[in-house]
Structures are given as structure tokens and as C-alpha cells.
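Peer 1: Structures for review follow.
Just so it is clear, none of the values below were taken in a lab; they were calculated from the coordinates. Because the structure is a prediction, the values reported are computed rather than measured. Cβ atoms are built from the backbone, for glycine too; each structure is taken alone.
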Structure P
């Protein structure tokens with residue numbers, strides 16, 4: 001057993017500024033010389049990119065619905081083992097989940113799984129004593145959730161904060177931990193899928209400003225003390241897949257402004273199964289690296305349609321890789337790239353790789369969002385028929401077939417209701433709209449790597465037989 005100093009930062013609801021508050025606390029502790037390990041509850045890829053920029057450490061996603069208690073604890077303990085403090089950003093409101101009738105997948109559920117105290121973020125801009133009623137309600141709603149502190153956002157003056165502090169501390173046992181002033185310079189721009197990614201910020205000035213703001217008006221000493229008021233947790237025990245016998249498989253991972261949505265533990269599970277991850281850029285490179293599998297994650301190909309189209313050499317190289325029976329695995333933005341074309345928000349069509357006879361069309365409304373269970377209905381690079389894995393969808397595009405399409409998987413939502421099909425398949429290429437969490441099904445990473453290993457062996461044997469015939 002080990003004590004991992006830890007806190008959950010939760011909001012009363014979406015939009016109160018919990019990401020701003022979390023980043024300010026992360027950056028301030030880093031400025032103080034602490035090793036700060038960030039986490040994000042839920043499937044979000046964007047907030048973790050800012051966590052990493054603020055702390056210099058990769059942020060990890062924890063998820064009650066996709067992963068469950070044991071897996072979440074394992075991921076937490078592995079990442080937090082050498083940290084001075086762990087800060088876990090929640091999702092939506094503290095008690096919001098995939099259902100209005102239970103807390104499965106909520107921030108509250110994760111706080112209980114990790115036995116972590118909770119700091120509640122409240123928009124204090126237009127209230128005084130009412131803040132006490134709000135804090136009291138959240139603190140008492142579920143006695144198993146320990147709300148130990150409150151941080152106010154968008155408070156314009158110290159005088160206003162003192163009113164809020166007095167009200168809360170008179171009526172509740174929850175500590176007032178400070179406030180952040182309203183400041184446009186601390187705001188991260190957003191767009192259709194959420195905040196702009198950290199890599200697009202260009203420098204660390206935002207995080208320096210956030211750190212300065214927290215150091216001025218937030219009681220970081222009290223926050224750190226509260227983080228140490230935690231029970232012991234079991235130390236990390238490896239839950240990675242056992243490395244398969246056989247040679248290492250080189251996996252080319254698309255990594256740039258267009259393809260940037262990856263769970264770190266997905267990559268670690270591939271490595272544990274025998275993969276060596278090699279990054280490349282479909283935007284900027286004109287050739288593929290020497291690899292035996294390609295992995296295209298999600299991201300923003302719709303925002304880079306012209307550049308992706310103009311990189312004819314890369315598109316042709318990817319298509320040749322598929323035609324030679326190379327293994328390609330793609331999710332969401334990766335699926336869009338492997339289709340014939342992307343029609344962007346302005347109605348402009350951009351040619352893509354063309355493995356699948358379909359166009360993806362961006363819509364300004366009609367967000368597809370939710371948890372998903374994916375079940376293999378056909379044998380594929382994911383595994384045998386019947387293999388199930390959990391993930392989530394989050395996209396504004398729709399797939400419009402231009403010819404016959406083959407699907408490898410069926411899809412259901414968090415309530416078990418059918419969402420039809422997913423997993424476009426052609427040869428050794430599989431592309432899903434769903435972002436999969438490999439930790440929810442230990443076979444997935446091993447199956448992908450073994451599929452690539454076998455495919456590469458067949459390609460090599462075929463090449464040798466051709467050379468032999470030529471002799």
C-alpha cells in the first residue's frame with residue numbers, strides 16, 4: 001500500500017471553468033517545483049494535451065464506464081507513483097454521468113474509486129450567500145463523496161470573495177480555497193470539438209499566466225495539505241498484455257496537427273504486445289517510415305483538408321501500403337482520411353486516400369457523442385467474432401457511401417441500445433468512428449500487433465518467392 005497525495009477538481013456543471021482552474025493549479029504547483037501528475041476523467045483527448053503542457057508530464061484518462069475500478073486504480077498508480085501530488089480533472093458536473101438515474105461514468109464515481117477528496121469549482125460571478133446553499137447541496141448529496149474545498153471562478157475582487165468565503169464556511173464544513181479573477185488572457189479558444197489543442201498554443205505563456213493567477217489568489221498550501229489527507233491505495237501492479245513471442249513490429253503512428261487523439265495507455269499496450277511506435281506526419285512527410293503497421297488516430301483532418309490533399313505522395317504511399325496487405329488501424333479522423341474525400345464545413349471537398357468508397361461530410365450541428373460497446377461480427381485485425389471492447393464516439397461528420405462497404409463490428413450505446421454498425425474493413429485495413437480503449441479488452445492490442453506480424457511475414461515470403469522465380 002502507498003499514499004498517493006491526490007485531489008479531484010470537479011465542477012458544479014459544464015462551463016464553470018474547471019479546466020481553467022485545474023490548469024492554474026497544475027501550473028502553479030509545477031512553478032513551486034512539485035512533480036505534478038495530471039489525470040482527466042472521461043474520454044476527452046483535448047484537456048489532457050493542456051495538462052501535459054502545464055506540467056511536463058503526460059496526462060492519463062480515467063473512466064468509470066469504459067474501464068472500471070480496478071483498471072482505473074492501476075492506471076492511476078502507475079502514473080502517480082513518482083509524483084508529489086496528483087490532480088484529477090473531472091468531466092461535466094460532479095454527479096453527471098451517462099444516465100440521469102445513476103453515477104456510472106461520473107466524476108463522483110471516480111472520486112470514490114480512487115478515494116480522493118474533491119475540490120468543487122463554482123462560478124461565483126453573480127452570487128453571495130447562495131454559494132453556501134450550492135456547496136452544501138453538493139457536499140451532502142452523496143456522503144461517500146468527500147467535498148473538502150471550494151474554489152471560486154470569475155470573481156472580480158477580494159471583497160466579493162470574502163463574502164463567498166464567509167457564507168460557505170459558516171454554513172458548511174467545506175474550506176474556501178481562493179478564487180480566480182475573470183481574465184480573457186486565461187481563456188483557451190474553442191471550436192467544434194472543444195478547446196484548441198495545446199500544441200497549437202505555440203508557447204507556454206498561457207500556462208505561465210495561469211500559474212501567476214493561482215499563486216496570487218489561491219491557497220495552494222491548503223490544497224496541498226488536503227491532497228495528503230488520503231487513505232493508502234494498492235501500489236501499481238502491471239495490467240499490460242504479456243508480450244507475445246516473436247520479433248518486434250514497427251508501428252507507424254500518425255502524429256501532427258491533423259492526427260493527435262491517442263490514449264497513452266493504448267500505445268503502451270501496443271508496446272507491451274511487441275510494437276515499436278514510430279511517428280510520422282501525413283501533413284508534412286512525403287513518405288512513410290519503414291513500418292509494418294499504420295495507426296491513424298482521431299484529430300482534425302477536416303481543418304487540414306487542403307494540406308492533406310496536396311500531399312499526394314503520402315496519400316499514394318498509404319494506399320500502396322494497404323494494397324500490399326499491410327495492416328492499418330484507424331479511428332474517427334483516421335477513418336475520414338482513409339475514405340475517398342472529406343467535405344468540410346464550407347462545403348469544399350478534399351481528396352483523401354481512397355481505400356473506402358465513401359465521403360465524410362462535416363455538419364455544423366448534429367454532434368454524434370456517447371459511450372459505445374463494439375462487438376466484432378467478423379474476424380478482423382481486432383480479433384475473433386464475439387470480441388467486445390468499449391470506447392466512445394465524438395464527431396460532427398457523417399459517412400456517405402459511394403459504393404459497397406463492409407463492416408466488421410456492431411455497435412451499442414451505454415444503455416445497450418443498438419447503434420448499427422462500425423468498423424469499415426477492407427483486407428487488413430480497419431477503420432472505426434469509435435475511439436477504442438484497449439484497456440477494456442486485453443486481446444485488442446495483442447491482436448493488432450500479431451496481425452501486423454503475420455501480414456508482414458506473408459508479404460516478405462511473397463516477395464522472396466517472386467525473387468526466386470525471377471532467378
Structure Q
């Protein structure tokens with residue numbers, strides 16, 4: 001495989017003027033990237049410490065002092081990491097829009113932005129001096145070329161970095177959003193990559209500042225100009241890509257995590273770890289484009305209606321298209337992941353995560369699934385412990401948890417077992433100590449979602465009464481408790 005450099009792009013919403021707060025965000029994001037993602041190097045947006053654009057705050061002596069203190073804090077607290085952060089660099093000759101490569105508490109290199117934009121919303125020549133030299137530094141054995149935003153829009157900076165021995169380009173940005181801007185960025189970056197024959201990592205700011213909006217959309221590109229990872233738009237996050245160097249010194253980013261907007265870094269890391277433990281192929285395929293295209297197509301039909309579960313279900317159905325496509329192409333059966341608790345109350349998307357040819361845990365309650373996972377790990381660890389311990393979530397909206405819609409599974413599952421397997425009434429279940437309103441709600445969900453279960457794949461029967469041959473409940477009925 002060769003040597004590897006695992007680079008994380010920290011796509012953050014930083015606050016102009018909040019130097020200490022921004023420094024704290026850098027420290028927290030770096031520690032997360034190191035512990036959860038195994039990152040070797042973390043890239044942060046242009047003018048990380050000051051926020052962008054700092055405008056005339058740059059002229060305040062107190063602001064200069066805070067910047068210097070913030071940079072010193074990063075050096076002091078990030079002694080076990082490597083980061084690239086943007087900051088206004090104050091010198092006797094003026095102020096530079098600079099990027100510092102900090103490795104294990106020491107400043108390994110500083111790059112001064114050479115191309116200063118002075119058009120449209122930009123007036124950087126009012127504040128900054130232009131740098132003149134390429135900056136190539138050693139980072140954990142890799143030769144990296146440092147660039148800041150506009151440097152990549154012109155050919156010279158990348159060419160000078162390549163001539164000075166760079167093996168890959170690191171570009172930090174505060175590029176405002178406008179219509180079609182991401183296409184322009186990727187076209188431009190692709191041209192630079194092909195010009196110099198080097199891969200690049202491009203991190204962009206996210207959030208809003210006065211009249212400007214920053215959309216993120218950070219990405220990693222190979223030397224042929226192909227995007228191999230793209231972070232979601234308008235969302236904070238830290239996104240990892242390994243870069244591998246072969247025996248000839250050529251550095252190549254590894255294809256992978258083109259994120260869906262609500263999938264957490266934790267889920268990506270856990271999925272990668274579990275695939276490794278099981279020895280199975282691991283791929284991440286983005287549904288972002290499909291999801292956006294679907295919403296755009298339905299825009300007029302949805303006009304005047306607030307977002308709801310519809311948008312969540314569309315994401316699940318986008319995933320289904322990709323998974324069924326892989327199933328058709330490879331001839332491998334798609335396994336449906338739903339458990340008995342979810343199927344009982346309809347906590348599944350018809351023609352989405354319910355798609356597949358076989359449902360192996362269809363008759364296992366959620367609590368039983370946890371017990372089985374712990375038992376399997378007792379024979380030899382194949383499931384990351386965090387997968388078992390973390391709060392379950394469909395990750396189809398920000399901060400979503402199963403408990404937002406359902407009682408805790410420790411409460412839900414005994415109620416379901418009493419109704420489905422023992423045919424107990426609401427009164428009888430209440431007599432076992434369960435809240436009557438909760439029980440009534442659960443039983444209504446079971447009755448209301450029979451139409452979904454009729455369309456579910458078959459699965460293994462392990463309980464006294466499984467959905468399928470054992471369960472023949474009418475889809476429509478006038479029966480009430």
C-alpha cells in the first residue's frame with residue numbers, strides 16, 4: 001500500500017472577531033479528528049483565528065494581540081497533532097493573509113497568500129501585503145505545498161510549489177457562495193491539479209458573515225482532477241481522506257467518503273472500523289446529488305408545505321436505488337436491516353430501507369439485537385463497542401434519535417411482545433406496570449402499519465409469533481381496543 005497521510009478537512013462555522021472562541025474550535029475539532037477519525041493532519045479554513053472577512057478589525061492593536069495569543073495557544077495545546085490554520089500575520093512590513101503549518105507544537109512553515117482578490121466582495125489589498133514565495137514543507141514525511149484560496153485560481157502558485165518538490169497541495173479557503181460557484185471551484189481546481197500533476201485537498205468555510213454566505217462544499221481531488229471526496233454544503237463537519245504514497249513518490253488520495261448531509265463523522269468511522277473487523281469491502285457512495293435533484297424536481301409540488309418526514313423518506317429511497325443497483329449488477333442479495341421492533345411500529349421507509357431480498361433480523365427485537373451483538377463480541381470482537389452503546393438514530397435530520405419518535409426500546413419491546421406474542425389487551429399490559437397512554441399509542445402503531453409489513457421481505461422466525469406465517473392481521477379493520 002505504501003506510506004499514508006490521513007488528512008481531515010475541518011469545515012467549520014467560525015465567528016469573525018472571536019479569536020479565542022475560534023482557537024477553541026480548532027483545538028476541539030483537532031482532538032475529535034485525531035481520536036475518532038485517526039487523522040494525521042487537520043486543515044482549517046482561511047483566516048481561521050480571525051474569521052473571514054475581519055475587515056478593519058485588523059487595524060486594532062488589541063486584535064493583533066489576541067491573534068498572537070490564539071496562535072500561541074494552538075502551539076501550546078496541540079502538541080500531539082499537525083494542523084494547518086489561517087491567521088492574519090503581523091510583521092514590520094505589513095499584514096499578510098497567512099497559513100501556518102503547526103506540527104507537534106512548533107510552526108513548521110508559514111505561507112503568505114500571494115494572490116489577493118480585489119473584485120466583487122473582496123478588497124484584500126486594503127489590508128494585506130502579497131506573499132511572493134512558494135511554501136513547501138515536510139509533514140510526517142510528505143512534501144506538502146501550502147496555498148490560500150485565491151492562490152489556486154491562478155497557475156503560478158501551484159506551479160512554484162510543484163517545482164519546489166510538493167507531492168500534494170493543501171488549500172485553505174473562505175470562498176463565498178453564489179449560484180454555480182461549486183462547479184466553478186471544481187473546474188478551476190481540476191485544471192490546477194492537471195497542470196501540475198498533483199492531488200489536492202480543499203477546505204472551505206461554512207456559515208454566514210453579514211452579507212456573505214459560505215457554503216462549505218470542501219473536497220479532495222486526485223491528480224487527474226476527479227473529485228474523490230466532497231463534504232456536504234452548508235453543514236459543519238470534519239471529513240477524512242487518506243493519501244497514499246507509492247514507491248515512486250506519487251501521492252494518491254483514496255476514494256471514499258463523499259458524505260450524505262446528516263451522516264455523522266462517528267457513523268462513518270464506526271462503519272469503516274466494522275468493515276475492517278469483518279474483512280468486507282467498504283465503500284461510501286453519496287446520495288447528496290440524488291437527494292438535491294429530487295427536491296429540485298418536486299420543488300413546485302412541495303411549494304407552501306413545510307419539510308417533514310417526506311424529505312427523510314426521500315433520502316432512504318435514494319439509498320435504496322444505489323443498493324439495489326449494486327445488487328442487480330453484482331448478483332448479490334441485498335439484506336434488509338430492519339428488526340422486529342421497527343417493523344412492528346412502522347419505523348421503516350417503504351421502498352427505502354425496507355427494500356431487499358431477505359431480512360435476517362426481522363424477528364429479533366431491538367433489545368435482542370443488542371444482546372446478540374454483545375454475545376458475538378464475547379466470542380471475538382467484530383462490532384465496535386460504540387455501535388452498541390450510542391443512541392440509535394436514522395440520521396435523516398440534524399440530531400435525530402429513535403427516541404424522538406418511539407418510547408425507549410426497553411419499554412417498547414416488552415409492550416410489543418405482550419401484544420404480538422401473548423395477545424394481551426391494553427388493560428392487561430397496563431396491569432404489568434406500563435403507562436396506559438404509551439401502551440395505547442404503541443398498539444395503534446402496530447395496527448396502523450400492517451400495510452408495510454405485508455410488503456416486507458421474508459426473514460428468519462425465532463420468536464413464538466413472527467410477522468409472516470404466524471401473523472395474519474387485517475390491513476383495514478374497524479376493531480378498536
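Peer 1: In terms of Cα Rg over 2.2 N^0.38 Å, which of structures P, Q is highest? Can you show the working numbers first?
Peer 2: On the way: P: 1.03; Q: 1.15.
When Cα Rg over 2.2 N^0.38 Å is computed for each of P, Q, structure Q gives the biggest number.
Peer 1: Moving on. If Kirkwood radius over Cα pairs in Å, for residues 298-369 alone comes out at 13.7 when worked out from the coordinates, which of P, Q was used? Walk me through the numbers before you get to the answer.
Peer 2: Values: P: 12.5; Q: 13.7.
The read-out comes from structure Q.
Peer 1: Continuing with this model, one more query. One of P, Q was used to calculate distance in nm of label points 7 Å out along Cα→Cβ at positions 170 and 386, giving 2.3; which?
Peer 2: This value belongs to structure Q.
Peer 1: From which structure (P, Q) was log10 I(q)/I(0) by the Debye sum over Cα atoms at q = 0.14 Å⁻¹, for residues 66-305 alone calculated, if the value obtained is -1.03?
Peer 2: Working: P: -1.15; Q: -1.03.
The read-out was computed on structure Q.
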